[in-house]
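Pasting the structures here.
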Structure 1
Amino acid sequence: MSLTLPGAPLSGQPAGAFNGDVRAPRHLLYFEPTPKRIRVEFGGETIADSTGAHLLFETGILPLYYFPVADVRMDLLRRTAHTTHCPVKGDAAYWTVSAGGRTAENAVWGYPEPIAPWLEGFVAFYWGAVDAWYEEDEQVFGHPHDPYSRIDVLRSSRRVKVSVDGTVLAESARPTILFETGLPVRYYLPREDVRLDLLTPSEATSWCAYKGQAGYWSYGSADVAWTYEEPLREAAPVRDLICFFNERTDVEVDGRPQERPPSRWS
């Protein structure tokens with residue numbers, strides 16, 4: 001979640017209401033310093049190490065770290081001819097990074113003459129183009145931690161029923177409910193309350209910066225549920241529980257059908 005993703009306060013489509021006329025432009029930028037030390041590794045080298053990094057929040061995009069050029073190993077970067085244009089940030093220049101006998105083409109970008117003047121002197125890295133990211137001394141996966149996003153994990157006695165086309169896949173009166181800023185409510189169920197005989201472990205995986213690496217379960221040809229076997233600290237209570245996509249199954253809570261979230265969460 002981010003301040004600028006759909007449904008958030010600065011998205012132009014807030015889920016809540018203000019007591020005044022607060023209107024975000026269609027394409028909003030918000031640049032904020034982070035107090036964390038941020039490091040980037042590639043090819044066995046630390047290619048960025050900064051206590052002056054900033055987070056850029058941009059409408060419809062997860063926040064990104066931008067680094068002062070002085071905190072980046074520019075000796076390992078080579079400017080290329082590649083360019084792109086953003087109507088609110090300007091014309092981007094790109095650099096290829098080389099270290100440890102490896103190369104990542106156009107993995108770094110910056111705005112030499114930005115429309116937003118505070119971007120001058122900063123560069124950013126494509127998250128997946130480098131080997132590792134660290135906030136302080138802890139490795140971070142998936143995307144930066146957003147200071148305006150959090151998760152709450154609460155035990156509950158609400159009755160949750162999950163089905164697909166009338167076939168019940170799970171039913172439980174002891175869910176663990178995970179509330180995550182800006183995302184649909186998720187109901188994590190004990191395996192004993194899930195029809196595992198109807199599900200097949202999937203080869204798919206994904207990373208969440210707050211919860212860890214997820215493995216998936218399929219019903220028919222679709223992945224319909226997931227599990228965190230080794231969750232990160234904040235999500236420890238959902239370890240080994242199974243959560244179904246609200247978007248791909250029919251979920252009832254206390255007998256009331258739950259509205260399927262917008263397709264953007266699929």
Structure 2
Amino acid sequence: MKILVCIKQVPDMESRFKLNAEGTWYNDQDLAWRMNEYDEYAVEQAVQLREQLGDGEIVVVSVGPDRVKEAMKKALAMGADRGVHIKDDASHEKDPFQIAAAIAAYAADEKFDVTFTGMQSQDRGSAQVGVLLAAHLGMQAVTTIIEFSHEGGMTTVHRELEGGLKAVVRVPLPALFSCQLGLNTPRYPTLPNIMKAKKKELLTLQMADLLKASALTTTDETRYPEKRGGGLVLEGDVADQVSQLMTILKEKTAVLK
């Protein structure tokens with residue numbers, strides 16, 4: 001079985017973000033970087049599937065500048081067999097349709113049986129690359145999976161729905177699955193596996209050689225969230241709290257006059 005895992009390198013969410021000069025995205029200087037958390041679940045599920053089958057190949061692919069190789073090396077240390085880096089120093093300027101199209105251009109001839117992606121990236125959060133990739137490749141996609149099993153050529157997954165509900169979906173391969181938090185517990189790369197990862201193949205392809213699609217969306221502006229005032233805690237017994245509330249509504253709002 002051939003398994004593809006799509007990962008993204010994202011800033012650590014505890015980083016101090018600044019907007020770039022154009023005001024369209026964040027400045028990527030002086031940030032700490034890591035593998036997108038949702039993608040760690042995707043890598044782990046791929047490794048578990050190969051372990052279950054006893055055979056297979058896991059290929060991890062990532063789009064971005066040279067620094068994304070660090071996230072790819074972690075995936076290799078977790079158990080992926082080889083990596084494909086689609087080099088693009090301006091990947092933040094590409095929309096999800098273009099990212100998916102570039103990955104599909106590589107993957108089309110590889111004939112992967114299973115593709116795993118994270119549910120969404122922690123920086124852009126569009127949750128579109130996975131389903132668009134499936135559309136480009138002409139395969140079925142099942143999103144936000146929280147349970148996964150494969151037996152007899154058929155895959156059964158549980159999807160997370162609104163209100164705590166779950167949907168059970170059975171799908172034949174090839175298919176793409178986007179992974180939600182809680183699907184599994186990603187393994188920690190051991191030192192021996194980190195050393196082995198350094199010897200695994202990491203092929204670099206150029207975005208310009210793969211991308212033939214035009215963007216469907218553009219980012220006009222990126223803003224910081226609006227600052228809001230703090231809340232007010234009313235103290236005392238119920239009568240006092242009601243009196244305080246009425247005073248606030250009369251003096252500081254237009255609700256009561």
Structure 3
Amino acid sequence: MVTPTTTQRLALPDVTLCAATSVNVQATLRALQASLAQADFAACLLFTDAQVQPDHPGIRIVPVQRLASAQAYSAFLLGHLADHVATSHCLVVQWDGHVLDPRHWDPAFLDHDYIGASWPQFSDGHDVGNGGFSLRSRRLLQACQSPRFQQAHPEDVLIGRTHRPWLEAQGLRFAPRSLADRFSAERAGDPQSSFGYHGVWHMPRMLGVDRFWEIYRTLDERSTIRHDFVVVLKQVAQGQGGVGRALQLLADRVVDAIK
């Protein structure tokens with residue numbers, strides 16, 4: 001488990017911390033709180049239709065219409081996020097990713113308009129990257145609202161691949177893969193040597209199984225676990241109470257399959 005120790009808190013006055021969701025709201029709040037525990041941001045915004053009262057005073061709820069699908073999430077980020085961000089950049093997080101270690105922050109991150117964990121499945125140079133933990137400039141958010149930017153889903157593939165040539169033609173800069181891997185780990189990279197991460201399969205190791213399990217039990221939408229179910233199952237089965245956790249995970253998998 002990563003337990004960073006710093007003598008001075010990381011100050012990010014040019015970055016707004018953001019998340020948008022209508023599901024797994026409590027887990028998303030925890031991801032925001034975990035990020036706020038590691039750095040000071042200009043603001044922290046949670047876009048949701050849920051009636052929630054955050055425990056952390058730094059989190060501001062911004063009411064939006066229900067984001068009823070992944071497609072609706074993409075449409076919100078591409079079409080509306082720019083309207084709420086006043087800083088030069090925003091850091092987008094989801095329930096299964098957050099800031100891990102502020103010691104890995106690099107001011108060079110802010111020299112780019114888009115950074116997300118690299119995609120190892122692509123070798124054509126358009127491999128940055130994952131949107132679940134991503135740094136985006138306000139210039140990029142505004143460009144995504146252009147009529148020339150044809151919105152679809154998933155939004156990170158649209159930005160990082162489909163429309164990347166057009167975005168770069170507008171003068172927007174994508175981080176090189178080497179920098180992206182120091183910013184965030186997902187399918188590539190090591191969370192222990194990056195600023196943050198995205199991916200539920202990293203959580204038991206990075207947070208500890210007990211803390212991950214507390215978060216897991218709050219989930220009302222578990223589809224993101226499906227793709228890496230075996231990896232997560234093996235991790236939660238370890239330690240005291242592991243058999244019971246594994247059995248519960250299997251039972252939840254059955255329930256989700258028949259919904």
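Bear in mind these aren't lab numbers, they're just calculated from the coordinates by the rules spelled out. Bear in mind the structure is a predicted one, so any value in this text is a computation, not a measurement. Cβ atoms are built from the backbone, for glycine too; each structure is taken alone.
Quick look at the numbers
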| quantity | calculated |
| --- | --- |
| For distance in nm of label points 7 Å out along Cα→Cβ at positions 10 and 26 computed as 2.0, the structure of 1, 2, 3 it came from | 1 |
| For -0.61, -0.71, -1.14 (log10 I(q)/I(0) by the Debye sum over Cα atoms at q = 0.14, 0.15, 0.19 Å⁻¹, for residues 66-209 alone, calculated) the corresponding structure among 1, 2, 3 | 3 |
| Value 2.1, calculated as distance in nm of label points 7 Å out along Cα→Cβ at positions 50 and 202, assigned to which of 1, 2, 3 | 3 |
| Which of 1, 2, 3 leads on relative contact order in percent (Cα under 8 Å, 6 or more apart), largest value | 2 |
